[in-house]
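Coordinate-derived values only; no laboratory data. What you are looking at is a predicted structure, and each value in this text was computed from that prediction instead of being measured. Cβ atoms are built from the backbone, for glycine too; each structure is taken alone.
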Structure 1
Amino acid sequence: MFLNTVLVVLTDLAAQLLGHTMFRQHFHLLLSAVVMFGPALNLWVSRHSIFAKRSHFLYRMFLHSGWGWTCIFVGSFVFLLSFTIRRSFALSVRHLSRLGVASVLWLVFCKLLDLLVNATGSCYEPLFTEPEVTNGQPLLVLREGESKSECLKAGMLWRGYEVSQDVFLLCLCCLLLAEETAVFGPYLSLGGISDAPLRILFLLCVLLLGLWIFLLLCLLAYFPQFPTQLLGGALGCLSWRGLYEGWYRLGPSWYCPGRPGLGLLKTKSSSTEADDAQLSHNHCN
């Protein structure tokens, strides 16, 4: 009973925050400010911190598979919420298709960014023998025909124009999590049924959002790379705006899954159409 009470209190508070109009309207601005000014934290962080090592558990366990973690938790929450309310597999699949679209977009951009890096960069082999050292820096010999992955695997250096895929991933995941979980607040305020599994999944999504923000701050503070990280953050925000603020606002159809929550709400005291209209109004503000 005590644990259930704690779960209800925590999820209610988180749902109110994520569903608040001010949070939905300004979260992307907050995230943009973090990306722009986060590298300034490098002046205060310790280089001996455990987060200053790329081999840290959080980086290895979550960052390199961040999209998979996001799809698992968000997909489970969206499916359980939609199927619990309407018992319609087709409707649940329609809402899950937003993750499918975002996944395709993520893979396409990653492929394009890899092509950009390989097209604009070059591989260099450092020469460490004493005669070739100038001002404490080894001379670099250009190696033709090497891709970035092959170059790094061979222990050589890659120099070129890059867009930070890690920052792109974290920004897109944060914005997607905020959009998909924001519907839970209006749902609870309209008297929607919320059992323990649904609340636990929602809380896990909130914790994952907090983890992505923390890792984003760690990357910016301990591994500042300007302007590659700024470009990655901008690409993540533009992807979110194109999907959730552009395409998904066209409404549900065969070519558009619609915004989160549309067609889901149903309360005891009002009709389905009135509830959907209220959710749409609240979520778009």
Structure 2
Amino acid sequence: MKDDRRSRFRDAHSDRDTAEHVPLTPQTQSPAYRLAFADEDFLCRDELRPVRLQLELLKPQLLLEEHEITSTIVLFGGARIPDPVNKDKARTRTLADLSSFYDEAREFSRLMTEKSKLSGCRENVIVTGGGPGVMEAGNRGAADAGGCSIGLSIVLPHEQAPNEYVTPELSFNFHYFAIRKMHFLMRARAICVFPGGFGTMDELFESLTLIQTGRMERVPFLLFGREFWEKVINWDALADAGTISDQDLDLFRFVDTAQEAMALIENWEPAPPRDSLPGREK
């Protein structure tokens, strides 16, 4: 971490280190004596939730700024989709068939990272949820290209360590889903969604809603696997029912290959955020 302090006051690191080496007395061993910012029990109190939310927003922000990363390419997708070499171990035949999208995610990330390297890995950096499946494929493709990639992990009761392909200096861990989602989308230049389950659906619809309502600029929003997405979601029925507008179906595109996705992103015409909601009466 670079030291660019301009303050003439003694820094927090020095005082924390000093406080750890004071004589042991009943007073210094009391929890009340601990420096507030170095007291983990204090920071985990319910009353400190606003502070923890701020810290989770700020830490990745500062580190990404230090790495001069200005834009990202977001990959969402199922943790259960296997590497094709392991598809015979898949829980269902469908998961085994969907393993082809592991390769597509890996190839797409490799191609995108080749371009990202031209900017010194500052623009269009691949970002995933840091886990297995499609997430692993995304980080792996970036590693194949010799570039960097971001992993935004979340603490779950059953979750293991981040996949081995995330750039260590860009491997973050979150407690709050909401802050993690903000970091997914704050720098997004494109959003790519691969087949997945509840988590992928959540990320898909929240991101799409931000664009639909004009809360976020339009970016290439690509759903990999038309057959999968048209089978699990009846998009036309939503429009026919009037719960979304026909124009909302134009907010995303279906693709099946990494090459299709690259072509759409490279030829995307920038569009401003919506200033109205089609189909909704004022």
Structure 3
Amino acid sequence: MPLHKLEHFDQNYRETFGGDDIKALDVYTEGGERVGSVADVLVDDDGHFRYLIIDISLDFASKKILLPIGLSRINYPERRVYVDGLSRQQVENLPDHKEDAILDKDYEENVRGVFRSSTSGVTYDRDTYNYQKDPDLYRLNEQSDQTFRLYEERLIANKHRIKTGEVTVGKHIETETARVTIPIQKERVLIERVMPTEAGKVLDPNEIKFQEGEVARIEVYEETPEIHKEAFVREEVRVKKVVERDTVEAQDTIRREELDVDTAGNLNVQENGMTTHEAI
């Protein structure tokens, strides 16, 4: 069965474990000696923890090793992982786990061989081996320390944008006939014949000068309208979008699993760090 890193198997694994993150937890022996920290976790196709990738930092060794999950005890409140016996010889015999290591059955068997007890009676067969053959390493039959998950449903609100319409703003040309009034002036010649004041008076013949071809010239002008067109900015139109905010409320029925504890006899039941004495 292939193995996967925890984040590759479940990208939301922190939510799955209620916000707890096993990565970067310090690793201690049961005697209280710090031996390293958790770099990652390997799970199988069913999501079962199989190995912790431990970043070992000891005086005699500095490398990453695989630790079968059954040899550890995770304590999230203390942010520690306790290892049930991890000797110097075991650390030295374990292969240095590389990122590009091929995690096939033989690689796992090399790891198991370091931790497996000589009295386990397990005979490795590559074709028939399964994790049930090593309950001590994978804690498959450990009745004193079992874990199961309580699930709950949550309403997850997402939103996406959809196109609800479109506004097109353009312009076109309209024509109309405009009229304008311009006052103009025209000149004309007015010829008047009037009776002279000296009419009938005898003039001195020597003072009279008869001339032929005498002409009086008067220039006559008039105004003519001159009309042309000029363009002006009449108004500006600004087009922009505004965002209106609203809150949409939705509801649905969700389910949640609750823990039922049935006990018999006089027991000290400890839950969430508080001990209660209940007699049944």
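From which structure (1, 2, 3) was distance in nm of label points 7 Å out along Cα→Cβ at positions 14 and 150 calculated, if the value obtained is 3.4?
Clearly, the read-out refers to 2.
If you rank structures 1, 2, 3 by distance in nm of label points 7 Å out along Cα→Cβ at positions 78 and 262, which sits at the top with the largest value? Could you put the intermediate results ahead of the total?
Details: 1: 1.3; 2: 2.6; 3: 3.3.
Of structures 1, 2, 3, the maximum of distance in nm of label points 7 Å out along Cα→Cβ at positions 78 and 262 occurs in 3.
To which of 1, 2, 3 does the computed value 114, 27, 18 (semi-axes √(5λ) of the Cα gyration tensor in Å) belong?
Values: 1: 43, 21, 16; 2: 39, 23, 20; 3: 114, 27, 18.
It traces back to 3.
Who wins on relative contact order in percent (Cα under 8 Å, 6 or more apart) among 1, 2, 3, i.e. which is largest?
1
Taking distance in nm of label points 7 Å out along Cα→Cβ at positions 86 and 182 from the coordinates of each of 1, 2, 3, which one would give 10.3?
This figure was derived from 3.
With helix-only ellipticity at 222 nm (-39500 (n - 2.57) for each DSSP H run of 4 or more, over all residues; to 500) coming out at -2500, pick the structure among 1, 2, 3 it was computed from.
Working: 1: -21000; 2: -11500; 3: -2500.
It must be structure 3, since only it matches.
Computing mean count of other Cβ atoms within 10 Å over residues 238-245 for each of 1, 2, 3, which one ends up highest?
Largest one: structure 1.
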